[in-house]
1. A value of 17.1 was computed for Kirkwood radius over Cα pairs in Å, for residues 261-420 alone; which of I, II is the source structure?
2. Suppose you compute relative contact order in percent (Cα under 8 Å, 6 or more apart) for every structure in I, II: which one lands on 15?
3. Suppose you compute distance in nm of label points 7 Å out along Cα→Cβ at positions 293 and 389 for every structure in I, II: which one lands on 2.9?
4. Have a look at I, II and say which one yields -27000 for helix-only ellipticity at 222 nm (-39500 (n - 2.57) for each DSSP H run of 4 or more, over all residues; to 500), as calculated.
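Every number in this text was worked out from the coordinates using simple rules, so none of it is lab data. Predicted model, so just to flag it, every value in this text is computed and none were measured. Cβ atoms are built from the backbone, for glycine too; each structure is taken alone.
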Structure I
Amino acid sequence: MIEIREIREKSPIQTALTVFYEMRTFILIWFGQIVSVTGSGLTNFGLNVWVYQKTGSVTQFALLVLFNILPFALISPIAGVLADRFSRRWLMILSDFCAGLCTLTLALLYISGNLEIWHIYVTTALSNAFLGIQWPTYNASVTLLVPEKHLSRANGMNQLADGFSRLIAPILAATLINIINVEGIIFIDFSTMLFAQIFLLILPFPEIHNNRENTQDTKKSAKISFLGEMTQGFSYLRQRPGLLAVLLFTIIINYLVGVFDVIVIPLALSFSSVVITGTIFSITCSGIVIGGVATSIWGKWHSYIQTVFISTILAGLFILVAGLQPSLYLFTAFGFLFFLMVPVVNSSTFTILQKKVNVDIQGRVFALQGGIATTSLSLGYISAGFLTDHVFEPLMTSSSPLATTIGQIIGTGDGRGIGLLLIIIGFLVISLTSIAYLYPKLRLVERELPDVIST
């Protein structure tokens, strides 16, 4: 009987049911978010293609991508304080709804024939400012929604949600844009947002404030000004240089994602149609889905920080190889492998922060993390757009001085400037990661800092 019981306890089906029961609230909220994020992906891809086809400029395209992400960095100090002061459930509901209204405004402008590119920039910035409140709040809530042993699994699922959007949205948007036009895609986006709100409204949602109403820390925090609270996340990390180094290290992977986000569509459109472009974008981004699934199933790494180091070096290597030859097949294959590393790095980073940062300040720390991540994404967008249009593409024409040197190895013409850019960035990532490994506070962060949540 004992042996049978032990076998049953190790049964994959029973294990999966146990995990679902222990994570049931999170899984349902996550499901609503994955639907909403996919809807947002439809709008983002549709608007990206519309702007690029209207202007023909990688720089203009990069500006739109920049307005998609920069508000996260600007709003993050405020978002973190709000997440630690007020109901995280209602912050997520209200911020997501306001973002949806901004998106709906774009549809109305398009229908009326008054939509201009600057309208897209402004409404996109406002929408993502609201989302800049929602996502740090959501990430800080994961610790409350799942047991410590499932943190890595939950973070992997969150990465899967982003990857699923990147995989499905481009193909679906490329198909729908010719059927229901941009305004139809935006209405779908708004509907998916409303769907996600249902789970946030009806499910039980633990709040950190309910557990600390009468604590001494709360009495002290009440005396701190709002402006003072905005800096507490940084002060907390400055006293723990290993954790601060973890956040700064994420600049590398997020910068790489920013570069890829900008160059994939222009590069693919120079060779193929919108539908094929969407397919290529989806294939490369499917790496995030598979990486997210693998992380969710695996559940736990032996060392999260070592996993971050190894995955980042591999990401740099893959992005370097993706630029070696003028081949969409090579670019797609190694773009896929690059994105395969992204959820591994991000989920491991989030797990380190969730295990080592006090729960009542996680909102501010995750807001700071979001600000750093989106700033590095923005740097990727700006630099990739500018360097492609004004530096590397002109350098790799058939008449340039590099045509007889580097051009003999990687080729010349359209897209070869992007290839050279990827090679240089990949080499720098490998070098910087190797240097970062030499910093003991970062390399030993899991060993030197205690966990702040019970196992």
Structure II
Amino acid sequence: MFEYRAVAAMALAWLLVQAGPATSADPGPPAAVVRTVVGDWDGALNVSAVKLRLAFHVTSGATGLTGTLDSIDQQANGIPLTKVEMTGDKVHIEIAAVRGSFDGVLDPSGGTLAGEWRQGPGALPLQLTRRTAGQAQAVLRRPQTPLKPYPYREEEVAFSDAAANVRLAGTLTLPQGAGPFPAVVLVAGSGPNTRNEPIVGHELFLVLADHLTRHGIAVLRYDKRGTGRSTGDYGKATSYDFADDARAAAAYLRTRSEIDPGHVGLIGHSEGGLIVPMVAVRDPSTAFIVMLAGPGVNGAAVWLEQLKLILAATGAPPDKIAVAAGQRQRMIDILRSEPDPDKAAPPLRAVMREQAPQATPAQIDAVVAQINTRWFREFFAFEPAPVLRQVRCPVLVLGGTKDVQVSTAQNLPRIREALSGNPDVEIDEIPGLNHLFQTARTGAISEYSEIEETMAPVALDTVARWIRAHSRPPGAP
């Protein structure tokens, strides 16, 4: 997904403008008595337009203050607090496991802690509220996440992209029975995604793989190179490298006796939707491809349109959107014209300072480091249409009308035009679905974590139905 690279870099500058500098709250008048930080505290971070709910649990023991942290939307619970200090009404907490810290000031009532969260070079405002007696902690509700035991087989596997000297680890799910089964490789979007393509507590590929396997389709999902249990250098890889890895995954499936080698295809989400046509063109044995929210125009156009739609979804006025878009176009021009990252960095920082004058140098450097990469330059230059025109296998293309990251209005017409020479293409624009194919209200990224649905049944059923129809032997009903 473009969330982790494109959207994070894109949204951060706007959030800095809106939030202003991250500074500790005014402590106000000194407290008359020393109050305690012991208890349960709830708050939320707004990170790149996504809300991450946190719960701090502070206790007191023989060695002093201690406790744990729960990151509810990331499903990370019980993270130890390595240092908890309270001096007067000031509280300092360190969490070594995530290289994070919190500094806050306890208000006179003892009910709130206002301050800032620091992690790496960045800082964000964070206000914590004391949980009252009997109040339940917020629960991450993801009703579609499958629970074991599954009604199918699951196997941990590994395979190699020999040319890149990369060993990729993944999970293969196989329907009950002897097979051979049709099979798909799931290709994740941008960012250091592991096999389940997790985002704010949703595990898209786990839910998709479960649905397809229950419908008689074997599924291979894997950790991207350099993430999870896979080897390689993620930071140096581009879409071309990830395409090589996906091709290796499909080749591995064809070696399995349970798999029908003539019916092995690929499903790509977001950047993965850009990658799977590349694989199909390079590998004529590809039986079919499915593009989920894949781009039909170059990455620079996608990136610019994302900015406009995301800011509009947050309520930004048109004049400010126009200014931000102009600044973003200048950043694109810099990246396109200057291949040397060292030479590109100063003008990129200058545009960022103009766009977010309240941002600290560390915050500006963090954004520049995200976009001043080979991946972004190749993403901007890559034109999907010439590749799509060469695809000869069947293609299913799905997009949601509320997708603010890969707009259907921008991309589906270009995809349709590029695939016009292919006789077996289905293109569906599904009303009301966002970039994750959730049923959405506005499509804003902030909704991703709030929506309990991981993937709308209409999208899951469409993919399963189409693959089943393209995996029957000739003449079969």
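1. Answer for the origin of the read-out: II.
2. Source structure for this number: II.
3. Considering all the candidates, the number was obtained from II.
4. It was calculated from structure I.
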